[in-house]
Structure I
């Protein structure tokens, strides 16, 4: 993150995922790190010393997805051990006995972020951890995972800072486009302090465990992926091996003009303003009064690039407008009434449109 310069482009959190968990213990009887993470306080201090922040992972289940100790268990004492439909879970107990213990431990270590992972997310467990984090004495980002039920979106806004709107993403066009273009219904619930999370970015060398592979998305599909996530104001999480970060992937992750759309302080998620089987147009209001616009070509890969047009009427603007290509960081000129450009198959034109 530091050596490759990502820290200079807004990338801030190093988040530890599942498999760090050892036994309960210490001053707070919280989950301690296992042999792979023997000094969590030292690790937090080291990461903070680099100018970064650090995150941790947990679950209200008895065990995590990877089979490590969860928030409802003290495995050494054999507590809370039941099995429901083949999965160990603390769900049926109706309470989460160790929320305060774990939150206090994370705060004492210096954690800045919690990914809290189980499915389906439910209001009682989300509420209990929300209260524990707020009482921990430390400002900790509270991120819910995964597939937060849409019908409870109003609750997630009150309780958490961000919530996964989907299951796990993979590096295929079907997964990326299926997730990204299905987010319009969440629009009313995203904003400063509470964000719709469309899952991690699957560019670079991705996968789980040692079997990593170069991203299966074409370059144009990767441009679409980053553009759409930024238009959606989604939290951006790098999901690849940074040690194998190639120049193309690094350029995707360090284009400040594109990242500024995601990080715009107005925090307003883009809306779909045109949709068909072949094309999508999404537009987002920005804090400076301009519009961020994505023109997306969803045609089959065997087909050719097509012209896509966005009109000023669709954007709710009038008069001459200045159009800038954000990926190329290039002004395209002043246009009246509409803008038309060719967009490659599965590709995007990422634009900023502003009054002269």
Structure II
């Protein structure tokens, strides 16, 4: 007989042998799957104008609220108090108005009125209440493509084309002579826009003269408040033609240098123009289109404020507009008229330029028509 110990030995040997056979014949396909590493998180989309926010251009958003908001006819008049907040050039209260339209598109209109520096001060010093009803601001004009828009009307009264953040005692007598608080006025007014018209389908950001220049400064703030809304920007007669040193001078005097990105070496051209800055804006914001308007020899800009003369202005204007359009042909167009008059969207809304009426050119832009093209006389 085989002893119990021997039986146990044989059983153990058989088990070991079977296990070895099983290991040698195992199918690699049946091995535990190798864990797949997780997909990397997608890179966040770049934030338009983030560098400008780091530089502080948005520092007053959310800081000021109106002292009063009063219904006057079809308008709501929003008035801000004094102190450290919004003020006009000689210390008066800042006020702006809103008007509800018939749809969900919003027009933000920046008014004009000169400029004020230590070298030349010719600027509107007070913000008139109400809202004019000329041209693009006329809600009763059937030819006005923005007649049904909600409207925010921003008067201009700081002398710094909506960009300044500095007070000056020019004669050193202890009393402030210039309250150049355009950035506070602009930021406070745009907060009202965001609170009043919170979900627009489209924004028309526009202005004439000083307000045309002001669209440059308003753009990053509007984008911060409305990060996903398409913006159509129409700059009427503030197109950024200057001369060497002028942009640096006014930016420093008005404490507005934060609006020029430190990384952009060519935002101001060697000739002193803002051509590169406008290309920077279009590069930063793919949900932006621009339409620029000017006469060829705009005397208010060329003669009064720049002192370069109409011929020099025209010689700089035409190639600047062509350069921006060449860089962004689908998102930039211009309307350039003969002569030396100043502004269109209120004063010459029915003028024909290059075979197209100004109001129709704007309609073509806002409607996304293929007929929106650059025109000139």
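What follows is calculated from the coordinates using simple rules that are stated; it is not laboratory data. If you're wondering where the values come from, they're calculated on a predicted model, not measured in any experiment. Cβ atoms are built from the backbone, for glycine too; each structure is taken alone.
Here are some notes:
- Ranking I, II by FRET efficiency 1/(1 + (r/R0)^6) of positions 215 and 335 (r between Cβ atoms, R0 = 35 Å, to 0.05), the structure that comes out highest: II
- Once mean count of other Cβ atoms within 10 Å over residues 127-134 is evaluated on every structure in I, II, the highest one turns out to be I.
- Test item: helix-only ellipticity at 222 nm (-39500 (n - 2.57) for each DSSP H run of 4 or more, over all residues; to 500) calculated as -6000, pick one of I, II: I
- Ranking I, II by distance in nm of label points 7 Å out along Cα→Cβ at positions 207 and 279, the structure that comes out highest: I
- Test item: relative contact order in percent (Cα under 8 Å, 6 or more apart) calculated as 10, pick one of I, II: I
- Value 21.7, 72, calculated as Rg and Dmax of the Cα atoms in Å, assigned to which of I, II: I
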